[in-house]
Structure P
Amino acid sequence: MIQLSYKPNKQVEVHMRYKTENKPINYNPDNLNLNRVTGRPKQGFRTQFNYKLDSRFTFRSRVELSWYDKKGVVPQNGFLTFADILYKPILKPVSGNIRLEFFETDGYGSRMYAFENDVLYSYSIPVFFDKGYRYYVNMNYGITQKLSLWLRFAQTIYPEKNSIGSGLDMINGNVKSEVKMQLMYQF
């Protein structure tokens, strides 16, 4: 993996990353007694741009590409892009952020991950594969000096699916929604 970071001033940051890996898997298309171990190469390229608009607003965007088993029998490609707007004023009780995201991959082998902001003491790193859109909204409100409220709403939309997941986690429809609320009182 190689990563380059460029920060020409206090407002702008650019990160670029290239990653390659070759993970071995058991491969037995002819149903032989012994499984043959073969490598499955995966490559990825990511570029991220952060721009601090002023002391309250930050804009962040990312474009990511992945190639899985590019010279294999069933190669897969993947694409992910998102844009964030973060709002954090100094000495104000309200802060938050919003993300809009699009992803499209040929399968699970070319899947991608993206860290997401969440409620306090929690985090989210969902996996993205197939084709879809995702957005989420986070909000933090300091009600008093000792009482704070965090809210999060996230939704993933798969326009080409009739159901999401499997087994007990199966959702009939193409929309998956998540809601989190956290209330904290400091003694």
Structure Q
Amino acid sequence: MQTWPDQHPKWRYLVWGNDDLRKRDWVTHDQINWFWARGMWAGVADCMRYELLHEYGGFMPGADCICERPVDELLNDQPDTIDCWAVYESEKAKPGWITPPYAARRGSRFLATVIEAVRSLTERDMGPPWVCVGNKLIGDLAASSGASEAIHVWPDHYFNPRHHTGIEYDGPDKPYGRQMWGSTAGSGGYPT
């Protein structure tokens, strides 16, 4: 986690954790509680990410993403219509799947759509986080929602140069970050 403030010394750096989870009311509290009760921490983190980015804006990489170089240029000179930024999980291994957003403007229209989609999930709809609140959901909403023009999706190799399936980027671009697939590798629960 220290790689992010090291590469962005002028940024204000905050860590959101379990204490923050208990200190506020969440729009997606039912879904957070469902994931918490089952030890599905990626689902809890995704729900928190959406609401925190929507409320505060900013850049929020996962704790398991190593910063390789500053990302400022990715966010500069963006059209006002874009209010959310994410990255493809893997254009080869998981076409159409998009990571939970890395960045957003405060009040993001796309994140408002995501939060409403997550909030409306019933217990019957719940399941693996990467499907019901994570990468598949974000990909589906980016492809179909009325707010889809508000999200910009970076190529997978910007932050996922090596996918957990072993597919590795071998092109000329230098990645901005390197996803370590912590919840995937650590929990043993991500199908390939």
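All of the numbers you see were taken from the coordinates with simple rules; none came from a lab. In this text the structure is predicted, and so the values were computed from the model without any measurement. Cβ atoms are built from the backbone, for glycine too; each structure is taken alone.
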Note: helix-only ellipticity at 222 nm (-39500 (n - 2.57) for each DSSP H run of 4 or more, over all residues; to 500) at -9500, derived from one of structures P, Q, originates from structure Q
Read-out semi-axes √(5λ) of the Cα gyration tensor in Å, computed value 37, 23, 14, structure in P, Q
P
If we compute distance in nm of label points 7 Å out along Cα→Cβ at positions 53 and 173 for structures P, Q, which one ends up with the highest value?
P
Determine which structure produced the value 19.5 for mean count of other Cβ atoms within 10 Å over residues 93-100, calculated from the coordinates; the candidates are P, Q.
Q
Which of P, Q yields 26 [relative contact order in percent (Cα under 8 Å, 6 or more apart), calculated]
Q
Taking percent of Cα pairs over 16 Å apart, for residues 37-116 alone as the quantity of interest, name the structure among P, Q where it is greatest.
P
